[in-house]
Structure I
Amino acid sequence: MKAKNGRLTVGKRTMEYLKFGSGEQALFLIPGLGDGLRTVKGLARAFSLQYRRLAKKRTVYVLSRVNELPEGYTTRSMAADLSAAMDVLGLDKVDLIGVSQGGMIAQWFAVDYPERLGRLVLTVTAARTNPMSLGCLERWLAFAEKGDYAGLTIDTAEVSYTEKTLKWIRLMNPLLTRIGRPKDFDRFRVQAISCLEHNAFEHLPEIRAETLILGAEEDRIVGVEGSRELDRQIPHSRLYLYKGYGHGVYYEKKKDWLERICAFLQI
């Protein structure tokens with residue numbers, strides 16, 4: 001499968017993106033807060049292998065946030081960037097998968113650009129901050145302020161994965177906490193603050209798209225109630241909750257996660 005790394009110019013800013021697959025219909029995949037530490041630049045082959053199931057009947061685009069993230073940039077502004085990217089790519093309408101913070105951005109895209117959205121998938125995300133997510137974000141911002149990449153990496157893993165996965169992650173921590181360290185934490189800090197300030201709750205009933213919500217009962221970042229709240233507020237939604245898994249379910253149960261998405265998108 002041919003996979004492409006690329007960079008878009010969106011207004012006065014630039015955006016890294018990946019493209020793979022050859023289906024007539026486009027699918028956007030928007031990753032989570034990890035994008036604040038590393039964009040998708042150079043990862044086309046890795047993503048195309050991990051998500052090749054999605055590319056059977058779709059042309060898949062994986063988009064980072066813009067490279068030039070100013071202070072005070074919001075999840076709603078990030079959704080506007082997606083629409084602008086579609087113009088540059090010559091796309092009229094897309095299906096959209098948003099994971100964690102990517103799901104927050106996807107909520108605003110569904111509200112503000114309904115005519116450009118086919119079907120929507122929201123994974124381990126929430127419409128607004130709650131005490132659990134507030135605690136995580138405040139800890140991560142504190143690590144970022146200190147430049148403590150190891151602390152940030154370890155804490156994120158500990159609240160994301162099951163004990164089974166954590167056993168090997170802990171063994172790999174001496175290596176994982178050195179790989180991928182950003183030159184600074186400004187990008188991460190702007191994105192984390194945008195999560196803190198995200199609140200699309202009152203607008204969710206405006207979403208017209210058929211929506212699949214995939215949550216996890218043991219989610220220790222946004223909490224399972226975040227998924228339930230989305231389901232209650234979005235008119236044309238269906239909810240599935242993974243038992244015994246947390247925020248990293250899209251990684252730990254990737255095969256099942258992808259199969260549910262493909263069934264929903266009719267891939």
Structure II
Amino acid sequence: MKRKHRIHEITTSHGNIVVEDNERDAPILVLIHGNSSCRQVFARQTGSDLSGNYRLITFDLPGHGESSDAAQPERTYTRPGLADAAIEMLAKLEISEAALLGWSLGGHIAIEMLGQFDGVTGLILTGTPPVRHGGMADGFVRPPHAGLAARQDLSAADVDLFARTMFGKPVEPFLREAIRRSDGRCRVRLFEAALAGVGVDQRGAVEGSPVPIAVINGGADPLIKLDYISSVEYANLWEGRCHVLEGVGHAPFWHAAGEFNAMVDRFLRTCSRPG
């Protein structure tokens with residue numbers, strides 16, 4: 001059952017964050033988008049039957065979508081900085097417990113949140129290799145900092161290529177606009193900080209966390225190394241394996257939404273705490 005979503009703005013120390021929330025009295029799933037993207041990438045989740053069973057919260061990260069650019073870019077535009085912004089947003093919503101779904105950069109932010117937010121009930125990672133400090137090349141086909149994902153200024157051709165690589169064809173107009181709007185300083189700072197070792201050892205975090213973790217990727221993802229992701233010794237891996245949706249690229253939640261949503265629902269039913 002599709003539910004009406006409320007869109008509102010929350011003031012944080014990182015800037016104003018625009019949030020979309022169906023405000024359902026149900027277990028909470030917070031969906032975190034990727035680099036230079038926006039909350040609309042999850043339209044096929046918020047507009048699905050998931051919205052009838054869960055309280056779904058999507059938002060635009062600082063420097064993205066309808067949210068403001070970071071007040072202090074050096075502080076905010078890192079993985080732990082963006083995690084802190086998300087946690088501050090949840091506190092303003094008086095949310096102390098939620099499952100997280102992170103796509104690409106959003107997954108890295110969610111991993112950071114494992115150590116900062118005690119209320120994580122479950123973690124869904126898609127398009128996110130949890131790599132150690134200095135090990136970016138282990139999890140990616142091509143290190144993201146070597147390409148458009150780390151470049152401040154993007155031409156129209158760059159925007160189109162970035163969108164096709166991240167999301168696949170056809171390029172959705174809203175995504176092209178989201179990339180154009182995004183704060184290029186965030187792309188630069190993200191990778192400067194990651195290469196400098198800012199933030200948690202992400203592989204160590206998922207290998208040491210008791211939180212249930214579901215890993216769902218596209219079998220044709222051009223950016224990540226699926227063999228690396230399956231080699232990670234997750235402490236609490238859902239169903240004991242990494243799930244792969246064949247023939248799908250870096251955005252399986254969009255191009256295989258039905259199958260992806262069914263997996264999310266099945267996972268969340270194992271994470272929901274009675275209350």
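Every number in this text was worked out from the coordinates using simple rules, so none of it is lab data. No experiment lies behind these values; they were computed from the predicted model shown. Cβ atoms are built from the backbone, for glycine too; each structure is taken alone.
Can you rank I, II by mean count of other Cβ atoms within 10 Å over residues 28-35 and just name the one with the largest value?
Top value of mean count of other Cβ atoms within 10 Å over residues 28-35 goes to structure II.
Suppose you compute helix-only ellipticity at 222 nm (-39500 (n - 2.57) for each DSSP H run of 4 or more, over all residues; to 500) for every structure in I, II: which one lands on -10500?
The read-out was computed on structure II.
0.60 is what came out when FRET efficiency 1/(1 + (r/R0)^6) of positions 12 and 124 (r between Cβ atoms, R0 = 35 Å, to 0.05) was calculated for one structure; which of I, II is it? Let's see the in-between values first.
Values: I: 0.60; II: 0.90.
This value belongs to structure I.
When distance in nm of label points 7 Å out along Cα→Cβ at positions 68 and 92 is calculated, the result is 0.9; to which of the structures I, II does this value belong? If you can, show how the numbers build up before the last one.
Details: I: 3.2; II: 0.9.
It was calculated from structure II.
State the single structure among I, II that was used to calculate mean count of other Cβ atoms within 10 Å over residues 116-123, giving 22.4.
Numbers: I: 22.4; II: 18.4.
Corresponding structure: I.
If you work out mean projected area of the Cα convex hull in nm², for residues 164-243 alone for I, II, which one comes out largest? Mind dumping the intermediate values first?
On the way: I: 7.5; II: 6.9.
Largest one: structure I.
Say we calculate distance in nm of label points 7 Å out along Cα→Cβ at positions 20 and 36 for every structure; which of I, II gives the highest result?
Details: I: 2.7; II: 2.1.
Going through I, II one by one, distance in nm of label points 7 Å out along Cα→Cβ at positions 20 and 36 is largest in I.
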